[in-house]
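Each reported figure results from applying straightforward, stated rules to the coordinates on display, with no laboratory input. Since this is a predicted model, take the numbers as computed values, not measurements. Cβ atoms are built from the backbone, for glycine too; each structure is taken alone.
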Structure 1
Amino acid sequence: MGPPGVGKGTYAKGLEERLGIPHISTGDLLRAAVDEGTELGLEVRKILEKGKLVPDDDMMILVSKRIQKEDAQKGFILDGFPRTVPQAEMLDRLFDKLNKKIDYIMDFFLDEAGLIQRLSNRRQCPQCGRIYNLINIKPKNDLLCDDCGIELMQRDDDHSEVIQKRLLVYKDKTQPLIHYYENRKGYLKIEAINVDDVLDEIMELIKQ
């Protein structure tokens, strides 16, 4: 967990490669729901365009289905969920029902100026979902994805007017998660600076 722009997706993908378990991004789950054009997807689109959080019940439906797929049975990394204490409580109940447990809670942090800079410079491949940053994770060829060769896009929620709303929502709704999780076994507080150094630090903490 951590504020928008802290790099949760980047670190999750790096851990996915090192640990061999799937990275489950709720952002990707929500965008997939929007693309499907279902009633839930249309509702999600309106909420995301306003920079607000999707209702807990809707998120739980998407997450519950995903973590029960075959590729997640040996473990998985949740990215972007839970974002509120009620969601965390719902996740605990779901895990009890499915006989699963949380091994590590990774709480990333960065100063607000750094977050805004990262978000406004973030770009994503519309096909594979790979995330770049025009400051420190640049594509090799201008604004094209290294893997797909497709032009990168700026997500609607990364425009400056939405960024401020997202940070306000985080402070109001998500920061209480720190108090919910900070005394649990496996809670890790990590400053999100250099990607490779952070991944090395996480792997070392897990080994310990």
Structure 2
Amino acid sequence: MTGFLIRSSIAIHYAVYFLDLNSGGLTFALFMSLWAVAGIVATLSSSWLTERYCKIKVFRYSLFLAAITGFVMFFAVGKGEVLLGMSFYFLLCFFSDINTPIFWAAISEVVDYGEKQQGIRVSGLSYGSFSFLQKLGMGLAGFIVGILLDLFGYIAGAQQTPFALTGIALMMSAIPAFLFLAAGLVMNRYIISSRYAEDNLRTI
């Protein structure tokens, strides 16, 4: 959530200062709408993929693809390269959004797994904890973006220094990519695959 929201929080700064888009222009509006478009396509793709492949593999590999896209984006997109920047932004949003429907669906299986292991069903605590961690991720993202903008010397409405532009590019691409990579690695330890759930939890 933190990587997801750092990316979205800095998008307007990236569009205006790094890609040099007019904030009232059509291209700017198109850029800002890419997140929503990519999210719709990602949700449809997620449904198709999870019908054919293990949902946890889809979850994990989508995070790895988002990480690769973010790291490549940082080095490949230069200042003012609008088409390239928009293309990478769409891909970054697409890959990082594929897993969104999956983690909602996975919570019920976590509840079933806990009941099977310990005989206690904690649906409310599980969903409540997830909601809390979402809010925590949002709060951390806002805090991190504010701190980093200040550290990189960002000045609202002014011409940005190369150092500030580097910071904006990092927050759009490489920093979320690092967080997506970390989440994907953590998911290597997640054992409730589609096969595991079908074989062990379907009677719960």
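Some notes on this structure:
- Among candidates 1, 2, the computation of mean count of other Cβ atoms within 10 Å over residues 113-120 that gave 17.6 used structure 1.
- Answer label among 1, 2 for the case where FRET efficiency 1/(1 + (r/R0)^6) of positions 57 and 153 (r between Cβ atoms, R0 = 30 Å, to 0.05), calculated from the coordinates, equals 0.50: 1
- When semi-axes √(5λ) of the Cα gyration tensor in Å is computed for each of 1, 2, the one that comes out at 24, 21, 18 is 1.
- Among 1, 2, structure where relative contact order in percent (Cα under 8 Å, 6 or more apart) as derived comes to 39: 2
- Entry that produces -14000 once helix-only ellipticity at 222 nm (-39500 (n - 2.57) for each DSSP H run of 4 or more, over all residues; to 500) is calculated, selected from 1, 2: 1
- Per mean count of other Cβ atoms within 10 Å over residues 97-104, the highest-valued of structures 1, 2: 2
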